[in-house]
Structure I
Amino acid sequence: MGKNYSIKKYHRAVDFIEGMAGLYTQHGVRKERKNKIYKEFLQKLGKPQNDYKIIHVTGTAGKGSVCSQIHAALVKAGYNAGLYLSPHTTSAVERIKLNDRYIPAEAFYNILDKIKPTFNKVAIPPDFFGIIVAIAFQYFSEEKCDYVVLEVGAGGQYDHTNVIPSPVIAIATNVGHDHTEYLGKTLVEIARHKAGIIKKHCTFITSDNNPKVLKIFKDRCKKVNAKYIHVNPNGAHYTDINTKVAQKAIDVLGVDVKINKSLVEKSSRLPCRQEIIQKKPTIMLDGAHNPSKMNALISTIKKVARPDYLIIGISANKDWRRILKTIVPHAKKIILTKYVASRRTTVSPIKMKKYINKHFPSRKPIIYWDPLDALRDVIKKSKKDDFILITGSMYLTGELRTYWIPEENILQYRSSFKNGNSNGHQ
């Protein structure tokens, strides 16, 4: 079977899965009932999510880094370890990792073909997220994983990942405002959703410091007889806090690995997470899509330089006004754009421009309707010592990342980096 045929079949599989987006919504399935239906589907598959020990991680910011550090430590200790991350940036395979490589494209579409006959054995088949999670569960089962580190997509209680039995460890990095359209407007409401991953007799770890949030977590732990551990941030930088949380999880597991600087650098190098994709000019990709993540990004770029160019596009369901209010003062020239992803709606660049003109009248933002045109023009105009920041959405940064690394490379090398190398800049 040729490489082109394999890639073509993979793309068709992804198209099929994307075509299932919103299926539960179309059938009026309430969030409280969604996971009951999804569990029935997984039961027909043989409950693959029960075949390994799970570390389940939620949080508004930092959960991807915490997941990756725990996973890297488990791999270093010699365990066969799976990692599920959400969302992906460029290719769906980026969500599913075994040890140091993504799921092969062939395994991805073969597992999809294997589970599709089950769709007609349940009242409603799984939607986009349910299918991706099911592929991950099945892959990790077939590969006989010892541990799986599982990142929550949104919230916790009603997330597709929350169909697992009690995890060995549940983690909530922190609680901030994101996905407020269905998690709630207040931190207490959001915390209740995230507390939904705390199950009987597991160990729960958090680094949040809000007393009201911590009360929600403590009450939940008491109710299900889970052990509660608080990692005090003590004013540390968010990257150090993430490492403290990951190390605490590894210690609880009894794994004799220290998460040192080298392991942090290797594991935390994720696509579109404060990623320097090019030098001369310096170009950073960061998928910050809520105020918490944007503040974390700003704390980093202050150490680099003030962006000479900001290219930004934001999903319509995000708190885009607060995001703009947070980042606009830190950039010299502002380019507003949208992304091409069909499953998500971008805030109109016209609306963003009106907001900036009203609140930052000295700025003169420019609109590009095609983000690739924006990138090419900015690179053409920039000087070698300029700093270009692309942010606002994983969808935007993931699409533009293909300017340097095509999806075919990711599928071939099973890595987001050139030639499968996860070290060093591009």
Structure II
Amino acid sequence: MWVDPNAAPPKPIPYAEARTRLETLAAALPRPVVSRPVIECLGRTLAESVAAPAAVPGFRHSAMDGYALPATAAPFQTGQVFKIGGAATAGQATPVVAADAAMAVATGGMVPEAFGAVVPKEQVQVTGDTLALCADIAQDANIRGADDDFAAGDPIATAGDKLDAVLLATLCTAGVQTINVWEPPRVAILVTGDEIQPFGSVLKPGHRIDSNGPLLASWAAASGFTFTIAGPSRDDPEQLRAQLSALAMSHELLIVTGGASVGPADFTPRLFGELGQIAFWRVAVRPGMPVVAARIGDSLALGLPGNPVAVVAGLFAFVGPIIRTWFGMRDPEPSPARLDRAIGKSHARLEWRRGYWYVDATGQARVRPIDKVSSGAMQSVAQANVLIELRAEQEHWDSDALVPTHRIRMEI
């Protein structure tokens, strides 16, 4: 369903409906899959699941420094004596030893099938080139199998997983050399508003320093996306039209801040409609009700209100679902917590209230609502670590009520 931004402002739609439309829009603009060497994929998202191509490490090996005992001598009992026939160190070929001889072995050293157990150095008495067992040793003790880490075909990672340092190292351990990942979008950030001035400006009365540009640029950089910042731009429809058109041609995701509401200088919905097709305008949420989403050419364009708290909420509520749709990622699970005081709201919109999540002395997860609720108060975001989800149909929550909370993430 497309709305006409030139008509009277539409009634805000429920968040669930807006999200469905947004995900449908994102799915119509799929990201390509590319094959890359594993070591170049830190921060990328897997497009396909990955399994171990072979057993890892691929050979029987010792779990500790000690002596490998010949299998033919089992069971291994206190007092048994063996001649030491050689030594095996990690990464080296095992020596040829007599069938009834023991072999010194280092942690990680290969243990051929002819040996039935490894006895720790602390449990033998060595005299010259012989050793005597000081304890009974179980069959296969301290020997790890060829598939101790992975068996061939074992799953390692699932499509939609983001490669952090640990997952990247695990893939390297398994011998995976190349993987298929989603090509990240090129992100354009357009900050608008006559009152918004670049960082470092000397402010006149009524002006504000741009914080949305640095916020969105930091998010894009932390997410591993290539990005372009345009603006702050004047509230000039012709200038904005030219900028939007050019940015949409060279970027897959266009995020505009400011100009999304119904004021005389709010041009974003109208320009989105003139340049493309609008999926929705105005969603029953707080903060961020006058959000607008559209397709402009092959770019997904999202217009957020200019208030910085609404931009933070917009990253969570609207930008996140776009990226997760493109990358096949799962939504982060909310963390339930109990309110440490009663709160309420006087509207019938879904609200994301800023809060501070913590664990109390009894081990109970709790959340402290931040007092400032203005969508322009960035101090409230700096004091918060979660967004508290307050249902649209409810107006009051008692102290100790259980509520969903969502960690504030400045990356995908």
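All of the numbers you see were taken from the coordinates with simple rules; none came from a lab. Note that the structure is a prediction, hence the values are computed from the model and not measured. Cβ atoms are built from the backbone, for glycine too; each structure is taken alone.
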| Given that distance in nm of label points 7 Å out along Cα→Cβ at positions 72 and 136, derived from a single structure, equals 2.5, which label among I, II identifies that structure? | II
| query | Once distance in nm of label points 7 Å out along Cα→Cβ at positions 128 and 304 is calculated for every structure in I, II, which label goes with the largest value? | reply | II
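For helix-only ellipticity at 222 nm (-39500 (n - 2.57) for each DSSP H run of 4 or more, over all residues; to 500), the calculated result is -5000, so let me know which of I, II that is.
II
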| query | Here P(r) over Cα pairs in 20 Å bins from 0, in percent was calculated and came to 22, 38, 21, 16, 3; which of the structures I, II was it taken from? | reply | II
| distance in nm of label points 7 Å out along Cα→Cβ at positions 32 and 384 was computed and gave 3.9; which structure, I, II, did it come from? | II
| said: Looking just at mean count of other Cβ atoms within 10 Å over residues 232-239, which of the labels I, II belongs to the structure with the highest value? | reply: II
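If distance in nm of label points 7 Å out along Cα→Cβ at positions 312 and 376 is computed to be 2.6, which of I, II is the source?
Details: I: 2.6; II: 1.7.
Label of the source structure: I.
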| said: Computing mean count of other Cβ atoms within 10 Å over residues 144-151 for each of I, II, which one ends up highest? | reply: I
